[in-house]
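Each in structure tokens, the structures are laid out below.
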Structure 1
Amino acid sequence: MRPGLALYRGAVTVTTRLADVRRSTGPIGYTGWTNPGGHHGAILAGYSHHLRPGPVTINGRRQRITEIGMQSAYVTLDAADRPGDVVTLLGDSVAETDVAFAWNVTPHQALFTLGTMGERTYR
């Protein structure tokens, strides 16, 4: 028996905080992505952390990572979101299967990649 993913499913939470919140009408990021809603935020994680575009939640609302830089990424926002708000990359509201689908990888790969980012806190 190889329990692997079954042991970690639901046991790992990966979060960061909004570092900045902006309203813009023009293109942002390397690809010139434009958010029709006009609100976007920055988080301090990027492709050097193996992050990719995909789902996140902010204040209980489903949002997306849209643009990735080396040390930062842009996320879509609601007008009520503020700097310091928690961004959940993996956890109760964002399953490894959601991330895996967006990244075109297996759930195990998504869990392993996000689970190795940043500081670890055990509870």
Structure 2
Amino acid sequence: MIGFRTVLDTLALTGFICSGLARLARFNATVALVPKDATGKARYFEGLPIPTTLGIVSVMAYLAKKGRIEGHDGLPFGTITLWGPAGGNGEIHVASFLFGIWGAAMVSKTLRLPKF
């Protein structure tokens, strides 16, 4: 899990994966309902397309190469303790919020990105 070691990190990453699965399932179920142009292609994406997650993967690969995943520096921006003692079950890495926001954008019904 490349540096994401807390319980809340695991929940955030699990939610991200489930959002991706839900995005793919919804795309398959609703592709016929999305408005089409004259060529028969969909005019827009509903929610963030799955291939955009390669951006996060690229950033994490870069951080791993630079040694920013483990060790003294750890993940960028550190951790936040939401409850309990530092290092306990109430701690989450700030970088986990990126995965949560990205997952929410993938399953968003109101976010519409034009196709190119």
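Have a look at 1, 2 and say which one yields 28 for relative contact order in percent (Cα under 8 Å, 6 or more apart), as calculated. Attributed to the structure labelled 1.
A value of -4500 for helix-only ellipticity at 222 nm (-39500 (n - 2.57) for each DSSP H run of 4 or more, over all residues; to 500), calculated from one of 1, 2, originates in structure 1. Match the computed value 2.8 of distance in nm of label points 7 Å out along Cα→Cβ at positions 92 and 108 to one of the structures 1, 2, and report its label. The value was obtained from structure 1. When mean count of other Cβ atoms within 10 Å over residues 52-59 is worked out for each of 1, 2, structure 1 gives the greatest result.
Taking distance in nm of label points 7 Å out along Cα→Cβ at positions 12 and 76 as the criterion, the top-ranked structure out of 1, 2 is 1, with the highest value. Set 1, 2, criterion mean projected area of the Cα convex hull in nm²: the highest-scoring structure is 2.
Bear in mind these aren't lab numbers, they're just calculated from the coordinates by the rules spelled out. Predicted model, so just to flag it, every value in this text is computed and none were measured. Cβ atoms are built from the backbone, for glycine too; each structure is taken alone.
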